[in-house]
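Readers should treat all values here as calculations from the given coordinates under stated rules, not as data from a laboratory. Being a predicted model, the structure only gives us computed values, none of them experimental.
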Structure I
Amino acid sequence: MKKIIIFNLTILLYSCSFGQTSTELYNSKNYQELVKLEKKADILTPDELYMVGFAFFQLENDAKAIQFYDKAINKGLDSAYVHYQKGLSLRYSKHFEEAITEFNIAIKKQPTNQMFMSEKGFVYYYSGQFDKALLVFLEAQKLPNEIQAPFYMVPHIYQHNMEFDKALKGFYEGLNHISKDNECYISTLTDIGKLEFTVTKDFSKSAKAYLQAINLAPKNYELYPKLIKAYNAEKEYSKADSVFSLMKIAYKNKELSEEEMKYKNIPIDEYDWNGQKVTVYKYLEDPKESLDISYNVYLLTKAGDKIERTFMVEKTIRLPDGVKHLLCEKDKKSGSHITYPYGWHTDTISLEDIKKAMGLVLDGKMKQAASSNFGDK
């Protein structure tokens, strides 16, 4: 009998010590150590089981996370948050119907929790059920505004559904409900910039939105080409050049994306020609030798999914009349190099003049020429 009492006391003391240790690991976010307690699952408390499940979730092992959330629930932990966390793991595992069930339980326990309602909306969104997602996010907008995401997601879904007027109105309204330190604020500004550029063609408002976003996230260099294109579309060329100069500095400091560092150019303009999109890319390195490219210009197919023609502004050898750069084209079928009788005498090449040259070629008013047969612009 004495041995049994001592054994039970040892188990109790170990459990208390163990509980304190698991809590410390959880509070310190030491998830790698916390999941090692998996082997002790049988003697863990419901709260400890939840902590281990959460640790697996943080380590992106959702299957294990779900197992431990279920263990915690089966041992009596029936809180809203354990169902919420289980719902998250189910969503990331693409078990969408089961995730909805868990979020519904969490919402029933805390019906005014905007986060729970929003995550239910995200399940519908990521499973492609956009109409259901929209209804849930609209409902989430009515709840105490804790996470603010619904005020981005509602217009975002309108945009996906090509209801651009509703989307733009919703994004502008969302700025009144989303704080500037919330990641959705920059996303909202970015989508405003996109819609003002592509739909309303109000390039001034587009530039304003992108500039606000950059001011909040100056190291987000994905935004800079968008601002440059808006400025160029607005014919604010000096402003566009100033932003491009910042991109060149970031390039030299190796702060740009892997793709931009590899290809060494960024988009600076896009416009329509007879229903086809033309995009202009400018190189981040100045041309130094013959055949170095300063600009690429792409004519897309009418569907907009492929490149139909590729043009270049290339540095050339010093020709008799002083031309330093030529308009060229790479023939898509033969791969041959084509030159046009259009050149520049200085290293300063304006976007306006490139578009003028492109218009002459695309409209059939300027034919290709031998490399020695070109004229002044």
Structure II
Amino acid sequence: MGGRKIIHVDMDAFYASVEQRDNPTLRRKPVIVAWRGNRSVVCAASYEARAFGVRSAMPAVRAERLCPAAIFVAPDFTRYRAVSRDVREIFKRHTDLIEPLSLDEAYLDVTENKTGLPTATLVARTIREQIRQELNLTASAGVAPNKFLAKLASDWRKPDGLFVIQPEEIDVFLLPLPVGRLPGVGKVTEEKLNQLNIQTVGNLRTLDLPTLEQQFGRFGVRLYELVRGIDETAVVPDRPTKSISVEDTFEQDMPLSEIEPMIRCLAVKLWSASRKESRIARTVVLKLKTSEFRILTRSHTPEFPPSSSEELINLALKLRERVGLGSQQRYRLVGVGLSNFEEDAGAGSQAALF
């Protein structure tokens, strides 16, 4: 494979798989990682639970209705972080160019690898086998000449799969895909493309750059590159953190009054992710996307930064009170973030996400 060799590794149903690994009675059972109750949402679901239609970010009460036999397990993010670090150590045997996206996925640039393996495919296969043998977990991986294609490839044979896109195979793989598979193409953009009689990546490639820029502005340039399999974005390890955030899209648009369970779950996830930072985040951010796809943010910088997940939850819920669009407004996405990082003199070196 010429040029760059990128691997995207995505752990399969990570939180639920860790629970099934550590508790043999949960294996091959529908496991839902969530607190029970009306104020809870699903953090993760095993593939056995997904077969019933259970998905992350779904209200826990709905998940229980879909899968009455499901076993609910309270999330343990401290344990998930520890396993994530073990996965990271396996990655580091092969390359130092590791860019984590979350606790359960990362990009690796293995254009040159530490172990002298002759192909990126063999590196990916070895990593997956080491994760299986040493951690008793499974991971899916995609191998491609760039990050965009590698992420698409890792999703191709989930769970526990490996898919490779060679440079000469890009068009064969890419052109038949629906345009909705392109990053950044949401429902609104997809509907706009459908009105132009554009359903597939191949259709989209027929539009020239000026037309795409006219229709989509700066994003048109990105679309022009993506449909040609072009992505020059480098794998950047240990990127200085400007902000961290977690978000989820609802299955159905919801009123603001019903979003509290999701805010609570996201704040707990965010607090867990923030514990690896050696710096302190001073600003809490709440992000909402309306059913009309309008994005709203509310932020607050308290005198003292949050010192626990409960404090973070309370700050995020107070930000919700500052959204004044009325009770009839519906929302399709919510996110919680931390920003405005500054050095913490008492902390050690920054730990990696993965």
Structure III
Amino acid sequence: MEAFSRALSDTIAKYRNILIVIKGSPDPDAIASSYALSAICRRMNVSSAIVSANKLSLPENRAFVKILDITLYISPDLPDIKEFDAYIVADHQSPAARELVGSLPCAIFIDHHEPAEEEIRADFVLRETEAGSTSTLIALLLKNLKIGLEPGVMRTVSTALLYGIYTDTDKYSHAGELDYEALDYLSKYSDHDLFNRISSTPLPRKTLQLLKKAIENKTSYKDWLIAGIGYVEADSRDIIAIIADFLLKRETFTTVIVFAAIEDADRGRLTLDASFRSSSGFLNLNDVIKKITPEGGARKFKGAYQVDISYFNHCPDRKLLWDVIYLSTMELLKKSRDELYITELKGFYQKFRKKLNDYFS
């Protein structure tokens, strides 16, 4: 990490103004990682701005940003990229941003998901799938940086990273060695009162209503539990991940998938979103999802995909449309489960090979 930290600071120093792009839904891990990188840039006298095309879709995420006073620009359109000379992506499988490729170089790419099958083009690349969160990697980089953040900034950055690890490791239940090293470092600087205020945000009524609907409409197939919950507004899309987490803990199935049709009225978009959760150490969720669609991915124990179905926004019969979405998705997921044997074997082989490498290294 010392070498990575040096390379990170050298990379940042090459630029004057950096755009930090949150790809996908802005969850706490992505927000915390982006916020910490922004603070590091500012400490090195490099300007930066954090942008997201998607809204904060959970009350606790909005509370997280508000309580820590994180400046986050949310807009479907990017700011004038002529003001920037590079961009950063953290906590996403791919650094490629369609609007920026060919216009701005990717300065930094940091992630903990399973890698996508593409060439990574960035000045600085750090990907480590053994980390439970990208916040873990940022914390360890920060630990080894020769420059220190101002005490007040360090307090909020550490609190943000702590919460990023907390959420992405399912309240530390999937935390590993790297995560605990990061937690040990962050705990010295973070504000535990602020952390408790953020983490104690109650579930909204909408979440509870959709959770009830998921329980009523769940379907079991072999050792998978699948629930379709109908239409969900875009600003509530992350609820499906919360429901998947809840069902995995509540039920006896090894894998849970929750899906919904996400309506974004502002953009006139309709997407199918599916959230996967698994307790199996051998199931390679990334392989499962990539066989369904390249528009998604996973890391150990959790994953998601999103498919644009805006063409069907013109369907006048919403019930009929949902029936088609539901039946098609159920059949596709059942087929994925039927083809799972080879995927499980691959997961076992990868785990076995890693243990051999660790033993002989």
Ranking I, II, III by percent of Cα pairs over 29 Å apart, the structure that comes out highest: I
Given 5 for relative contact order in percent (Cα under 8 Å, 6 or more apart), calculated: source structure among I, II, III: I
helix-only ellipticity at 222 nm (-39500 (n - 2.57) for each DSSP H run of 4 or more, over all residues; to 500) from the coordinates reads -17000; which among I, II, III: I
Test item: Cα Rg over 2.2 N^0.38 Å, for residues 151-198 alone calculated as 1.35, pick one of I, II, III: II
